[in-house]
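Quick heads-up: structures coming right below.
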Structure 1
């Protein structure tokens with residue numbers, strides 16, 4: 001799964017990287033410890049009077065289906081399994097026409113260890129080898145609250161982990177390569193969009209980081225610095 005991730009870029013850098021036509025509302029800033037229900041930047045496409053526009057917007061991580069009675073289940077829907085995303089009631093409508101890109105530097109997973117003779121969990125940071133943006137495949141949804149306010153939420157699509165990180169956790173986010181962005185974001189795409197997804201390339205690398213990331217209130221670039229040997 002992907003339950004925590006980091007993104008050091010924001011604003012103009014993301015606009016340029018994704019060739020954005022429109023920025024919708026305020027964007028969240030860099031965050032090295034993104035947790036469920038936090039605001040995150042997402043890229044999607046919407047029809048506008050002058051044609052289709054590529055939009056960069058802040059959304060909340062943890063999908064709330066349009067038919068949900070309340071938003072309380074969002075933290076349980078931070079991930080959607082590729083194997084069932086097209087059939088699950090919570091995701092199938094979004095998968096059909098509301099697909100998005102979720103940029104990240106990488107994501108965190110935890111591996112059981114012994115510290116002072118006691119069980120603990122060592123966090124690892126997993127990213128594309130050599131750095132660069134990890135463009136995760138996502139879905140987004142609009143939900144209207146009882147008070148009439150609209151909430152935009154998103155989820156990360158996951159698959160079985162690649163060999164180089166499978167010993168840490170058996171699931172990982174899927175990526176969308178640049179050549180597939182247009183088709184993935186196209187709400188009218190008629191094929192099976194799962195064919196546009198890939199395990200991140202170049203290969204992933206994983207390294208242990210400070211246990212300070214275990215506390216969601218902690219933030220800063222030091223969280224993704226490799227631990228000294």
Structure 2
């Protein structure tokens with residue numbers, strides 16, 4: 001009989017600005033290291049363009065251009081290049097120990113892709129892998145993945161387009177991949193698919209992919225806990 005998987009606490013944070021979410025994430029990373037508590041942070045961002053650690057040579061004037069559109073602009077320590085986050089997009093930031101999860105970093109990233117693909121399958125969307133990281137549907141990116149890992153503790157994670165306004169992506173080359181577009185669950189299914197609708201089946205898919213159990217709580221649980 002295989003050993004039981006870890007128990008993760010998923011916290012729903014709602015709509016947050018990037019800086020506030022990054023602060024909560026950093027505090028959870030410290031708590032994971034000090035107390036061994038793993039969490040999944042589930043949220044949406046106010047419109048923001050984020051740039052990962054592969055930003056060498058990225059033009060500095062892009063910040064002013066993108067801010068002029070009405071979005072925030074943030075440099076981050078996740079992997080990857082530039083992407084957009086905004087309302088209608090499910091952000092899942094797992095803050096967990098890969099040692100407790102019994103995964104290498106490569107296996108963990110593949111697991112994030114696998115969880116999103118399982119979700120797609122449950123909804124009847126033909127999501128799959130490509131040569132580039134993420135989950136793709138007919139050559140268009142549905143789910144972006146960018147992670148950070150330090151001392152075996154992960155942060156950042158995945159961004160799944162549910163009913164996102166995809167026009168925000170028109171102003172960038174998403175993830176630095178030219179010639180390929182983006183899509184959403186709403187576009188693929190021809191109906192409005194909200195983040196609220198997607199969270200339960202996504203958590204089920206995550207549990208199956210990572211052989212873990214998830215306890216779901218709301219934002220008050222995180223804010224009231226002594227971080």
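Quick check on the output: -9500 is helix-only ellipticity at 222 nm (-39500 (n - 2.57) for each DSSP H run of 4 or more, over all residues; to 500), derived from one of 1, 2. Which one produced it?
Matching structure: 2.
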ask   = Comparing distance in nm of label points 7 Å out along Cα→Cβ at positions 99 and 131 across structures 1, 2, which is largest?
value = 2
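If Cα extents along the principal axes in Å, for residues 75-122 alone comes out at 33, 32, 16 when worked out from the coordinates, which of 1, 2 was used? Working shown, then result.
Numbers: 1: 50, 24, 19; 2: 33, 32, 16.
Traced to structure 2.
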request  = Can you spot which of 1, 2 the value 65 was calculated from, given it is percent of Cα pairs over 17 Å apart, for residues 35-170 alone?
outcome  = 1
ask   = Between structures 1, 2, where is FRET efficiency 1/(1 + (r/R0)^6) of positions 11 and 163 (r between Cβ atoms, R0 = 30 Å, to 0.05) highest?
value = 2
ask   = Quick one: relative contact order in percent (Cα under 8 Å, 6 or more apart) came out at 26 when computed from one of 1, 2, so which one is it?
value = 2
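Read-outs throughout are calculated quantities, based only on the coordinates presented, and are distinct from any laboratory measurement. Note that the coordinates shown come from a computational prediction; the quantities given were computed from them, not determined experimentally. Cβ atoms are built from the backbone, for glycine too; each structure is taken alone.
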